[in-house]
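> In the part that follows, the structures are each spelled out as structure tokens.
No lab work stands behind these numbers, since they all come straight from the coordinates. Small disclaimer: the values here were computed from a predicted structure and weren't measured. Cβ atoms are built from the backbone, for glycine too; each structure is taken alone.
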Structure P
Amino acid sequence: MTKKIALTAALLASFLHLAAGGKGDWAEALDKAESIAVLVEQNYVQRQEPQKLAFASIRGALETLDPHSYFLDPDMLSRMREDYTGKFYGLGIQITKQEDRLVVIACIEGTPASRLGIQPGDVIATIDGESTKPLSSFEAMQKLRGPKGTKVTITVIREGFDTPFELTVIREEIPLHSVSYAFLLDDKIGYIYIRTFSETTVAEVEAKIAELRARGMESLILDLRWNQGGPFFPSLELADEFLSKGSLIVSIRGRNKSYDREFRALRDGQHERIPLVVLVNQISASASEIVAGAVMDNDRGLIVGEDSWGKGLVQTVFPLGPNVAVALTTAKYYTPSGRSIQRDYSRIEDYYLNQGVSQESREVRFTSRGRKVLGQGGITPDYKVPLTLKSLTAELTFRGAFFSYGRKFVAHQTPLSKTYRIPQDKGISEEAAGRTIVLDKTFTAGADVVADFKGYLSSLKLEYSAERFAEAEDEIKKEIEREVVSSAWNLEEGMRVYRRKDPVVQKAVGVMSEAAGFIR
């Protein structure tokens, strides 16, 4: 390890130690850190990459602060920039891990993957000669992405083909949409799912609201479940869409008073008078909680779902060089009622397992109309609807059984599907003459579909008890309906079918008239 890198790592570690309130002489801490670096260089059993050790020393120091201060190495910094700008360079596919297989679940129209004929259901066996079996879907995604114009070679296994085939793909710019789905649940209630926050979020939401309003939307369900947040300012802009000018959105306060600020809605004439229900769950965090907290504390709408994650810390990114940075917690944020929703992280294991917070230990605040709200444990919804998944449903999802059954059904490769006429069928051939049932977007998994699915599971030699299947049957039906409709049309249509039977969405629909009562 060069002395320069050792000194850099030691200096940063010492600085962060002091910033966390540590005690000790700066020079002494620097000498000790340099000594350890030299000791490792001269005596460790294997030679270590100097940069790797330097980065590790910074990460170690940051881990002593809080769960959300972290080091951004070149790969992580690049990913953060992609998420913020809403674009990256890659192939244009959505992938998932099903057991040890890396499976394509969708291709974005017009991207390199779609032009080369990659299809949902294709299995990517290798990436640049490396097997994908040991890779997580995230690790595989990182390998598929890269600089614009560079090449990546993949080996694809497709059902019905005797041998795999190899494709070399040139990476292009791919839009990373913040809004994954937007549709009407019925003639008047719209639904928008925001996957994450980026600089494109508000523009995407505005476009979808305009589209849905043109089709008759009079009220809106904004789904922030599984949304772990993103940049701070897009959350302010989104909240501003629904709040009257001057309404407090969030305030932040830090040990350094220069960070203290209040953020208020700056515009009127947007969507302040549309009845609104916001959905959250245990994964909803950060920017999602800012929006939900602003809606709730201003009595602008209702919150439905589960207690959100409880991240009330604000990070500032400090560049350390062209490709490295530190995200350091510099302040806490407070919802309009003045509550901090940050969960206790003194026991880091409990924090990451999201063990929940006792109601007695939470501070009490009040909304603008005097409704009681709680701090220190995320956003507790107005109406709690826990969303659980039966073990068999989770197992079959992991194995890819629903996804593959949907594709086989649409391809007439199961006994029952041979009696269905599918949108993709071209004309009515002699072979198709016996297809008397027309598949449409109201497809329902009845007893005949369930029996057909059980037959498919038998062909895969998947074993399960009758009791486990009966317990999970309602969930299984919904999964089948989603995958069949997705395969016949697209992911959005499949999700529309699925959300109509989602108990959290159903509760939101049921309380929409109450949410309308908040409109001033």
Structure Q
Amino acid sequence: MRINIILIFLSIFICGVSAQESQQSKMSDFIGINSNVASYDQKYLADLAKCTKWMREYHSWGHFEVADNYYKWDNITTYPQGYSWPDHNKFMDQCKQLGINVLIDVLNKPDWAGTARGAYSTGDGTKAADYLDKLEFMGQLVARYGAQKIDKSKLETADKVTGLDYIKYYEDDNEPDYWWETPQWPAEKYTVWCNAVHDGFGVETSTNYPLLGIKSVDSTAVHVLAGLAKNDTTYIQKILAASNGRVPFDVINIHTYCTDDKDGYSPENENYGLEKNLGPFMDWCKKTLPDIPVWLTEFGWDTYMNGNSHSYVYAPKEQQANYILRSYFVSLKMGFEKAFLFMDRDPNSSNTLQYSSSGIITDQPSGLTKKPSFYYLATLQNVLSDAFFNRVVSYREPIGNNEVFCLEFVNDDHEKVFALWTREKNSKTDSGTTLNYAFDMGYQPKYAFTVKPTDKDLDGEKTDLNLTGSSVNLVLTETPQFLIISEIKTAINTNNEMKFEFRIFPQSTKSRLK
């Protein structure tokens, strides 16, 4: 018997190693959700950890520095209310224990720090010194949760805790380009704040303000631009123009909702979907700041309807679940490095105001009930958390009146995972469409099975497939399903000749038998 072994050239191996080194993180580092201290107070944080390992935490300055220089991250400080809530450090302790990474977004303002909508406490926001109070808060926050220990003489917290190494990412505000309130916060004024909070640019530390600038306090920290509300590039272009050559942030950050301000739409919708909303923005980012990551830190749909009344981002519960999973895939294909659902729990499950019912869990009066989206997201995490995105197999592939979407992932178990779904072309919302689809895997694997997200099931519905060749017949729906196959195919004996092929996959430096 003659055995032919097809070897991969060393140069291809080296290219494979290089690809692996530059590959993006696992999917568990891509899938995020918005949350706050309520997830700790109301004891559903452990449930969130089943769905995601990344949290964008709405961190209200007004909750944590109620009086000037009294910081309530510990469980000691009771002044001025007479109680120690929010006990934020316990919240972060539990996030650490559950393996949840946190992006802290500092927003709002305590009464003592002024009434202007922007971050400035004094002046008109045109000078860096106008922002000293919030700069101080950010500096003390980074000193506590960052990686670098700070001289305790510079700490204004009661417990003098520093260098916990809990948090690496800090967002300096939220939606500074708002249009729905007056007065506005013009980009030129926000730029002054953005530069100062980035690394202390334009300000001098002093006895009263010893820690100013995120990166000045912790050089390893990452400054995330305040999430932008508008889909165009006008505001960020003005930030760069006013910064005189500096780029005063490490991550670009944007929000979008699939709506025409009357109704909610699917994430693939041709007129109001993610690509329609953010495609030009992403093209500009890739061209202008190609080395800066771009994060999508808000997207979502409400699920509450009162009669015929609903918010302008409404979707029924099962459609919400479908849309959320598909949004992660569409945003991944678009080039975002992280995506955060808005949000974890409904602020008010029985209110038609936008974003009141956009959670994957209902509000506390409704019993913190898990919606289908909770179980779908948990299944997504179970299937893909350790996987790497490899390629787009098909995207808007036309078949009759339908489109087919398929993304390929690989994981550490020597498996390929395909996420597949379909929708009707030009459909506003999901219609219940299905499609019989023959999918060619490229070879006959040793095993194959599907996992379909299902309500009330954290793991989804698993179905083993009988294999007779390289193709399998699937029934695609608007709910993404996962096809998991071995990367090793059955050895074939033809004319007493056994052929084995060693393949290098981008995510591994190990040879795998094909």
Structure R
Amino acid sequence: MSRLLHRFWSRLQAHFVAMPAPGGAAGVACTKDDPAKALRYDDAMDALPLCIDLDGTLLRINSLHEAAFMAVLADWRVLARLPVWLAGGRARLKQELAARWRFAAAQLPYSDTLLRLVKRERAHGRRIVLCTAADRQVAEAVAEHLGVFDEVIASEGTNNLRGSRKAEELCQRFGERGFVYAGNDATDHAVWEHAAAAVVVNAPTSVSRSAAQRHRVVAVIDDRASRARAALRALRPYQWVKNLVTLVPLLASGDVGNGAAWRNSLAIMAAFCATASAIYVINDLSDLAADRAHPRKRLRPFASGALPLATGLFMAPVLFLIGGVLGVASGAWAALALYAVLSLSYTVRLKEMPLIDVFILAALYTIRLFGGGEASGHSVSMWLLGFSSFLFLSLALVKRVSELYRLQSAAQRRTERRGYTIEDLAMLQMFGTAASFASVVVLSLYVQSDTALHAYARPSMLWGVIPLLLFWQCRLWLSTSRGYMNDDPIVYAAGDWVSWLVFAGVAVVAAAAWLPA
């Protein structure tokens, strides 16, 4: 009896939640936890097909934007063809771009809440229709992967199935008020006006508010991540720790009381941070397919759909502008420009070339050193250049070896946009450990040099730095071989308490060598 009363009460609640409010407004159910309840409140409604939009609704992305971006990225000549295709109609443009878009439907970012609703409604016997303005090639691929749709209605090169045209198509098939429609933007009002009920999915606030006033809204789904938080994540601020390298020339010179040198050093550090973030955004945009195939990188803002492509294309030039202004103010704009050009080249092509990629990564660290030296007025010595070159090469190889270990644990042979296979693992480890020991050899030679004798009051104290740095690098390689290195080695060290102890020890020893006896 209690179960029967519970079912009756649940049915009654769902009925009143979905009842139209006075004056034509609808009672809106926020159903993120259990979205199917709001759609099941009377037998007549249960019998109606549920029609689902694709872009921005079932998918967290706009397939047209992604297809256009990836097509241009693969072949810049597509830019010249876009106006020609558009002249033939928007549906023609979608068809041409869809034919060039190589994507895996299984890896696209979906609205999990809506997908759960669709599967449950289908399990209750409701007819599920994918109805989208996207090209049929894209829609069919998604439908085939998900396996939950009874029918696909999509644009096909001549008819752009958007807004009123979509409404006409649905009314012809199912009749006026003969379907429930799930959409997400202002163009969907034209469809909701002819639907028996509306499901609003991840829509802007203005669209949700207007839909509640104009249509019979039976469910509102919003499972989006915070866009502001996603934008901050896209900047990768945790990577800014690498740019502390720009302060090394000033600290190594001992001129720590020079206020102007500090201002310029901090300015170039901030410039490298902004420029690096711009390049990270571009890297994430260009690596969408590879990131979505990666177990961890698929959660990045653009790969997961938390941020649209348009936002990234706006963020990148703004960050470049900020970096450029700070670079000019610091007086080290030439090093910053070289860094930007080399980083972009690495992102677009050089990261796919074995060995060249790790030498470029090492060079990017070295350029930061030069930038810091130029800004502070303290040039980088040949000793520091020799030591840092071997050290940074070792760190770059740590990054590649860690990627190959993850590849090996996933039983894969190679990954996208990298020039290595798991057969290269032993050789890269050998290169990296050799570079680590070479860096310490250079440092030991520096300690005995006349340069150190003139720079430090007690240069013999610097011998204490050698075992500390050797221990730290050996520990990085041991952590990598054990599978602990899931990030860039510098980022890993920033969160590693043992590394902090080593750095503190190095600072104490350096200070002891610098201070007079």
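> If you work out distance in nm of label points 7 Å out along Cα→Cβ at positions 95 and 391 for P, Q, R, which one comes out largest?
Checked P, Q, R; max of distance in nm of label points 7 Å out along Cα→Cβ at positions 95 and 391 sits with R.
> State the single structure among P, Q, R that was used to calculate log10 I(q)/I(0) by the Debye sum over Cα atoms at q = 0.06, 0.08 Å⁻¹, giving -0.41, -0.66.
Traced to structure R.
> Quick one: semi-axes √(5λ) of the Cα gyration tensor in Å, for residues 159-366 alone came out at 33, 21, 16 when computed from one of P, Q, R, so which one is it?
Values: P: 30, 26, 19; Q: 33, 21, 16; R: 49, 19, 13.
Label of the source structure: Q.
> One of P, Q, R was used to compute helix-only ellipticity at 222 nm (-39500 (n - 2.57) for each DSSP H run of 4 or more, over all residues; to 500), and the answer was -7000. Which one was it?
Traced to structure Q.
> Right, here's the next one. Tell me which structure, out of P, Q, R, gives 22.1 once mean count of other Cβ atoms within 10 Å over residues 135-142 is calculated.
Matching structure: R.
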